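Pasting the structures here.
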Structure P
Amino acid sequence: MPYLRGDDYERMLDLAVGVLETRQPDQVWQLIAQELLRALRGTVVVTKDMEWTPASGLVGVWHPDAARPAVPEDWTARHIRAGYPFAAHYRAGADRLPRTAAQLAGARAWRHSEVASAMRESFGTRHVLAVPLPDAGGTVRGFVVHRAGEDFGDADRLYATRVQPLLAAAAAQYDLLARRQRGARAARAQDRVARSASCGLTPRETAVLLTLAEGLPATGMARRLGVSVRTVHKHLQNLYRKLDTVDRLSTVLRAQELGLL
């Protein structure tokens, strides 16, 4: 009968503490991915945080020790978003227990499937374990662990089942942090708008200022904003006059002092 080791529970506790301590939503996924890769001896972990179609939906692929997810090539992403063989099973609402691809499709059918072939070519992996969030509502959210070695066994599935409630709580913390981050960004954006207005800048001049801060040349600024180079230079002259500056660098520095950037 499979059982979990003591250090598995210790790592789960470490994961819970790390999730509660972080203030960055993206770091929540990083902590989860690193734990799943360690505990399940995975090669990569794919995060699913939204509804996918074969042609759309953000796919994040976590490698060991990565600080942020990699974005796979479109060909690989399309196969991942197709969700074979997990999509049909979990969307039917039968259960949200962790399952392997071989369990759901059959070992032979999975091994000879187009998706399995794509994963071997892209990641060098042969086996896949889905760990959905148990309380994800209508949209199936969760994590898909890919492994290059032997298939996931009973002990792996037991660990995945035990860690599911913690992953659900971590996802709720991610949602909370993401909402706070969006609110803070919106507040900063509103503050910049108010500051720009107090300096007499028009919305178009503010847009030029933002592209100026990116270091774009006038031609690049014109392409970004959909205007002519001549119009960009006109807005730049207005910025110099209104901010009492003489060139691009001094304008950016002055805008930073005034809280416009």
Structure Q
Amino acid sequence: MAQDNLLELSGVTLAFAGNTVLDDVNFAIPSDAIVSLIGPNGAGKTSLFNSITGFYKPQKGRVMFAGQDMLKLKPHQVTQAGIARTFQNVRLFREMTVMENVMSGMHCRTRAGALAAVLRLPSQRREEREIYDYCLDCLKFVGIADEAGREATTLAYGHQRLVEIARALATQPKLLLLDEPAAGLNSGEKAALIELIGRIRGERGVSVLLIEHDTGLVMKISERISVLDHGKMIAEGTAREIQTDPKVIEAYLGQEDAEEVL
């Protein structure tokens, strides 16, 4: 694993019932970076996310994060190691408040055991207060602290996405994976999302990997872009390099779209 890479995939191959969805994928994310993964529907992007986060176990290859082999870990252990994610479809706990949803993200960082919770020991009460304060800070960071007491699923769709991001930040990650974070957002919300992603890296020191179909957003925010097609990595480079790559134009962007984002 290269010393300056936070995450590195080597020869990752994943198949279901004889259908190869990831084919010898090599992919890396440097430390302190914002990277996008793009490609047509069915290219294998979410399968790549699921392989990184422990939901899928590739038949071949390695997934190394901060020097640790992720393929040996279960999803909650991957989170403990420092990788957090959001999902393509918002997944919030129903009948729980915004704050309760975000606090659930800190479960992987708690120290007080069940006995301390039952007995309401001082150590447990102190940790509970620390968790609350940290999660409130996460909500302030994404801009929805004033909605902490509302039932999360009653929020506007764009704010539900922010709850998911706040919950992911509550796990105290080193790497944040965002699966189509701009889906369903209006132009103003997308502009705010671009700013937020930049602040996550700049102020929190968290590297970001996003899957996104909004190529305009991708080109604005990404320092590096990787393109997946039919389970194979067909191109990697800067926004300018990706926009002018013939393989990418043919497989995904199309000539008109490529010219539009140039």
Structure R
Amino acid sequence: MHVLILGGTTEARRLAERLAAEALPGLRVTNSLAGRVAAPRTPPGDVRVGGFGGAEGLAAWLREHTVDLLIDATHPFAATISFNAARAAATAHVPLLALRRPGWEPVDGDVWHETDSLARAAELLPALGRRVFLTTGRTDLSAFADLAGLWFLVRSVDAPEPPYPPRMEVLLDRGPFTLDGERELLRRHRIDVLVTKDSGGAATAPKLTAAREAGVPVVVVRRPPAPAGVPVVTGPEQAVRRVRETHADRTSAGRLGPHVSG
């Protein structure tokens, strides 16, 4: 049985770790990483880096490598690969499961301004603050490049690419982040507005708590639409359960044998 995980997220890595610990007979796991991070945390199992060439290329890869279950555990904002995965799975007749961490929800005390795009987020900023903590990733800074009157603290795993705001400081760091650390960061840099995508998950959520405590408004970019009709689970354990069920079905049908490479 061959499982392909479209990964690059904390959930994808935890899923690969859980499947390695399961040690199901005949199970092969391949982790696919987009290659956008210079030094990714490598999960257990086989690893491939780079794109597939769209939905058609992914469908061909699924057939060529005899994939029995495709798990889309990519970032909630990686809409293109998710739609390509849905089309490829349908074309290759491979079951597809989406692993999606739940989005964040505002609580009492939050001052959120929700929007559907980074361009709209940039439009909102001048009325909200002058010192911006920008946590939307290194490849999305062009939307803010014309805001010369604002100062930005940009946090990303790798160095950002131009165009980007003329007045900014770059903080290279990778989550999970602590609440105390986020409090100190807001205080030290005198942040008066935060911009984030609704990535969800616990690793980067402390910044929202720190902003709430400090009375800092937050511009939240909503998630893009996801493919319709794809089964969704919200945690690695649920995905592991699906793999167990598929493995058991194949075993009981007498179709599961040792994997032979090459």
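Each reported figure results from applying straightforward, stated rules to the coordinates on display, with no laboratory input. What you see is a predicted model, and the numbers here were worked out from it, not measured in a lab. Cβ atoms are built from the backbone, for glycine too; each structure is taken alone.
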Review point. Which of the displayed structures (P, Q, R) returns the greatest value of Cα Rg over 2.2 N^0.38 Å, for residues 191-238 alone on calculation?
Key: R
**Study point:** Structure (P, Q, R) behind the derived value 63, 41, 36 of Cα extents along the principal axes in Å
**Key:** Q
Practice item. Consider the structures P, Q, R: one of them gives 22.8 for mean count of other Cβ atoms within 10 Å over residues 47-54 as calculated from the coordinates. Say which. Key: Q
Point to revise | With Rg and Dmax of the Cα atoms in Å, for residues 15-158 alone derived as 14.4, 44, matching label from P, Q, R | key: P
